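Got some structures for you, see below.
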Structure I
Amino acid sequence: MTHVLVVDDALTVRMYHCAELAKGGFETEAAANGYEALERCLAETYDLLVVDINMPVMDGYAFLEALRSRPDAPSAFTPVVMVSTEDQRGDADRAYAAGANVFLTKPVDGDLLRAWARMLADVPAEIG
């Protein structure tokens, strides 16, 4: 089963992303901020990370930069979907510079999230 870590400080958003990914057969875990996510990613392997940008304690940019700087970490090179309420060009550029593979603007459509998750985690699309 494909293992996804959803990182967002808003409980409702975490629950929504986890529920939408579960519809596609993904196994999900959640973290409330970048620091908590970094601890998990330094100890565990994930197939995909879905990361918010604006979070307390450690934002998504700082989390991703810290993770990518640790090539020895189990999830150092895991694909990342970065999500944000910000939709300025500079936000996407900064996300990609930090190491994101995809930048999506909230609210994220569930079908779109699952499609990117399948593609990035190399999971075949459902048949039918």
Structure II
Amino acid sequence: MSIQSYRDLDVWNVAMDLAASCYKATREFPREEMFGLTSQIRRAASSIPANIAEGYGRNSTREFLRHLSIARGSLMELETHVLLALRVNRMEPPDSRPLLELAERVSRMLFNLKISLEKRL
């Protein structure tokens, strides 16, 4: 399959799945967290596929790599917020486990795409 758009990238699709899962997981957070953990988790999660798409759209391998690095940073931020939600009892392990597993998958995919793109430089 040839890549015609960022939407054809597996990593973008899995990152979108992760973001959607984060929105669902935070739906039951207390109202008092709306501007705290809920917002932080959602913003970090949505930033991952957004940066993948933006980097792809730059039409420059170096710019794409830079945005993949930003996406990875957002991924680490997301993991931290999920782990914090666990520690402060806003999320239970059965709810966080799928998010952390998807995050790990996205991390591996970002790394592999980065390696592939670096070979083009």
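Every number here is computed from the coordinates shown, using simple stated rules; none is lab data. Keep in mind the model is a prediction, meaning the values are calculated, not measured. Cβ atoms are built from the backbone, for glycine too; each structure is taken alone.
Upon calculation of Rg/Rh (Cα atoms, Kirkwood Rh) from the atomic coordinates, which of the structures I, II produces 1.02?
Numbers: I: 0.93; II: 1.02.
Working through the options, I get structure II.
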When mean count of other Cβ atoms within 10 Å over residues 76-83 is calculated, the result is 21.6; to which of the structures I, II does this value belong?
I
Of the structures I, II, the one that -26500 was derived from, the read-out being helix-only ellipticity at 222 nm (-39500 (n - 2.57) for each DSSP H run of 4 or more, over all residues; to 500)
II
Compare relative contact order in percent (Cα under 8 Å, 6 or more apart) across structures I, II and report the one with the greatest value.
II
Here distance in nm of label points 7 Å out along Cα→Cβ at positions 4 and 60 has been calculated and equals 1.4, so which of I, II was it run on?
I
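Given 0.96 as the derived value for Rg/Rh (Cα atoms, Kirkwood Rh), for residues 12-67 alone, which of the supplied structures I, II does it correspond to? Before the final figure, lay out each step's value.
Details: I: 0.96; II: 1.13.
Here the read-out was taken from I.
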